[in-house]
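FYI, it's all coordinate maths here, none of it is from the lab. Not measured: the values here are computed from a predicted model. Cβ atoms are built from the backbone, for glycine too; each structure is taken alone.
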Structure I
Amino acid sequence: MATDQIPVTTDAPDSPFRTTGTDHITIWGSNAEDTIAYYRDLLGMTLVLRQPNLDDPSQTHLFFDTGDGTILTFFVSDDRPSNRRPQRTGVGGVHHLCFNIDPDRFSEVADALDNAGHGYNVFDRGIFFSLYTRDHDGLIIELTADKFEFPVERKGEVLATAQRIREEEGADYAKTEHMEAALEELGMEVKPYDLPDADSGVGGVS
């Protein structure tokens, strides 16, 4: 079967086992001071654990709670300076990290990044609003705000339904109207957040 014929669905796949969620993601970081300043002091993630890197005790392993119990960790060392130049990674590398933000505080988030000297771009990504910036080491950080209010545990169901609707309409990608139609089909109240107008940014982020 061609990959574009593989169904998008919330049905369990025929696999030998299933993951139960994301425990943590680990990044090669620069130094502790700049990493804590960005992820704790700017993005507001709590620093919940700090210990040696068990594979290389000369390095420190920092653990941050991203806001929902999912952990983001960094291997850092004081002899590694930060470098904001854009990263260029190959196959298997990390393109970007994406975190949720409160839609009602979208403008405040943008102002905080501005005040901290981190530039950004805002795009309407169809299924949500995205603010793209870079951390102190040049890694692309996407901050997304949902367009509609709905239970987070049903997000996969909403997205899979929006996917089916957009395919039936022949649209290139899922848009606001497909999300709205998905919510209606699933019997959820359509409660949009007040977010700014923005271009789609299709083809504009690398």
Structure II
Amino acid sequence: MFELPKLSYSYDALEPYIDASTMELHHSKHHATYVAKLNEALAKAPEWQNKTIEELLTSLNSIPESIRTAVKNHGGGHYNHSLFWSILKLNGGQEPQGELAKAIARDFGDFAKFREIFTQAAVGLFGSGWVWLVADAAGKLSVITTSNQESPISQGLKSLLTLDVWEHAYYLKFQNRRTEYAEAWWNAVNWEEVGARLNK
């Protein structure tokens, strides 16, 4: 049985960039529902219940067709949100350091250009979905978007950083102002965690 992960910070820790009301609703209701629905789907295919979320999302074509869409949607929702919480922190922001900074400079030119590309992708994504910084098998970084709860891991990519641009992630505070939400979010990024994911 998958479980809703505990956060390493309180719901109000990311104020004023991400408000406490949104954090609580987003984590305790939206993410919890994905976990519950994923468990419900896997109950119909016990042979898949002992797999990790990564194993499930990289084996979608092998999962029974009767639960494949549910695993993709709800498993993706669980995986995506779990990563999202992990790359946020109190007093985040600043800029990446070390190998991550070097890789960003190598593949985007500099951090400012990377931030511009990432933010534009977030603002320009139609409908609900996610923006990602990913690495391919050779370690090259790129910015991609996915719709709904699709995950880069299903495409063979390593997820390093993500921004949730579903309306439930920002509507209480920012209403339809997605650009303001994306700009505020940069102040809460845990670059140490992103760098650790790259180093893995």
Seminar exercise, completed: Value 18.3, 48 of Rg and Dmax of the Cα atoms in Å, for residues 3-58 alone was derived from the coordinates of, among I, II, structure I
For this session: Using the calculated result -11500 for helix-only ellipticity at 222 nm (-39500 (n - 2.57) for each DSSP H run of 4 or more, over all residues; to 500), pick out the matching structure from I, II.
Result: II
Exercise. One of I, II was used to compute mean count of other Cβ atoms within 10 Å over residues 83-90, and the answer was 10.4. Which one was it?
Worked result: I
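Ranked on distance in nm of label points 7 Å out along Cα→Cβ at positions 67 and 131, which label among I, II comes first with the largest value?
Working: I: 1.0; II: 3.5.
Ranking I, II on distance in nm of label points 7 Å out along Cα→Cβ at positions 67 and 131, first place is II.
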Exercise. Relative contact order in percent (Cα under 8 Å, 6 or more apart) computed as 18: which structure among I, II?
Worked result: I
Problem set entry | Per FRET efficiency 1/(1 + (r/R0)^6) of positions 75 and 91 (r between Cβ atoms, R0 = 30 Å, to 0.05), the highest-valued of structures I, II | I
Seminar exercise, completed: If you rank structures I, II by volume of the Cα convex hull per residue in Å³, the highest one is I
